[in-house]
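Got some structures for you, see below.
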Structure I
Amino acid sequence: MDEIDVKILKCLKANARENASVISEHVGMSVSAVIERIRKLEASGLIRKHTTIIDNKKAGKDITAFMFISLEHPKYIERINAFVRENREILECHYITGDADFIIKVVTKNTQTLERLLNDVKSVSGVMATRTIVILSTIKEEFSVDPEELLK
């Protein structure tokens, strides 16, 4: 990992579809050298995937919320995992420390669909309690680490 890799990653983080020729101009390398470096970054697993980010509001999903889930016992973990994997409104799920066992990020159409999802979560066997926080606005939203941090 060197400064050129970081510059390439910054370009790809800003726009994963950026043309290698544009990146090559930005980093001062040949197109083939840039393509080779990108392939190495992908092969190493540092670049996990290239993706498209869909605007939730424009997709008709006006509510984003975080839901904390507490289980009665760890034996119920696989049940909540299965529920999470099957539900398209759940974008993220993290097993956490603290007062709850899981935190999930949900994006849904409106308060009625959020209520339905909350009731569905509460219906999963082993769920003891939930706490939901609705997002009013987002100040910062990043999807990966800052490439500059890789040089530290």
Structure II
Amino acid sequence: MKQHQFQVTTQWTGNLGTGTSAYRAYSRDHELSAPGKPTRIPGSSAVAIGDRSRYNPEELLVGALSACHMMWVLHLCANAGIVITEYADDALGEMAEHADGAGEFTRVVLRPRMSITDAARVDEARAMHDRAHQVCCLARSVNFPVEYRAEVTAG
């Protein structure tokens, strides 16, 4: 079995001068970066105290699941000779918060919409989503359901 590693550095940038001396004395701001990547991803917390203009870990998880599914669909369709001209996904993650304040995802629903060039292959293209779901390493790794509702049109 091949092994792969993925390195990401998370750097907290929210010290407002007194560190974590009190709950509201610091910002939840941080940046994600990876070797050889040109851009840092600005992050914060999803709770009311976070900076809503920055990505939170929950959004990044939903986005990662969506992107993994999309990459597989693009790959599978390209290998099958199905030409995709547009692809977008309005993914939605649902998280339950427990009485102790801990949360956990209960499901993620991917809602990919894609357009292909050949109307005769719409059903075949839709089936590529089934295969992508089976091989997406992220969907296979989480302990909650990842559902998808694909729309395929030709145009």
Structure III
Amino acid sequence: MTLAGERRARSAASAAGVVQEFFDTYRRQDVHTMVDLCAPNADFSYLPFEMWRKQIVLRGDGKVSTVGKPIWAGLIHAFPDLTNEVRSITADDNGNVAAEVVIGGTQAGPWGPIAPRGQAFSEPHLFVFHVNEENKIDSITGYWDNASICRQLGHLEVD
């Protein structure tokens, strides 16, 4: 039993456990709890993410609370069956965690410039996390092949 104010020592196992819990929570589509698993000022970077709108380009770079949370909520809204399959998690005692995760779902609503056509995607992602000494995620970076997702959803953009 952990008493209020008592800190658990961070280990590779506890850091990996936090990340596993994050993806379990994501699978339940509980964005509020996903954010609660993160430190208040956690960094967020989804490198391939770019959404063009009139006179503005939104990029997946900032903080979990201001950029990550709206992206996750938007994905769940556009893909109500959005899910993830954790293929592997590797962690060290310094709080560094890498996760290979396949994310997929069927598009039911608009996602940026991609109109819903009822098509599905399934794409491997690599996530790099850092878990702090309080066992909170303080950094999330994600990588994936965005062009592959667009192709799977039937969205082909020509410049």
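What follows draws every value from the coordinates through simple rules; no lab data is involved. Every value quoted in this text rests on a predicted model; they were computed, and no experiment measured them. Cβ atoms are built from the backbone, for glycine too; each structure is taken alone.
If distance in nm of label points 7 Å out along Cα→Cβ at positions 24 and 96 comes out at 4.6 when worked out from the coordinates, which of I, II, III was used? Computed on structure I.
When FRET efficiency 1/(1 + (r/R0)^6) of positions 16 and 136 (r between Cβ atoms, R0 = 25 Å, to 0.05) is calculated for each of structures I, II, III, structure III gives the greatest result. Thinking of I, II, III, which structure, once helix-only ellipticity at 222 nm (-39500 (n - 2.57) for each DSSP H run of 4 or more, over all residues; to 500) is computed, gives back -9000? It must be structure II, since only it matches. Taking Cα Rg over 2.2 N^0.38 Å, for residues 40-127 alone as the criterion, the highest value among I, II, III goes to II. Source structure of the calculated read-out (semi-axes √(5λ) of the Cα gyration tensor in Å, 30, 16, 14) within I, II, III: III.
Computing Rg/Rh (Cα atoms, Kirkwood Rh), for residues 32-87 alone across structures I, II, III gives 1.14 for structure II.
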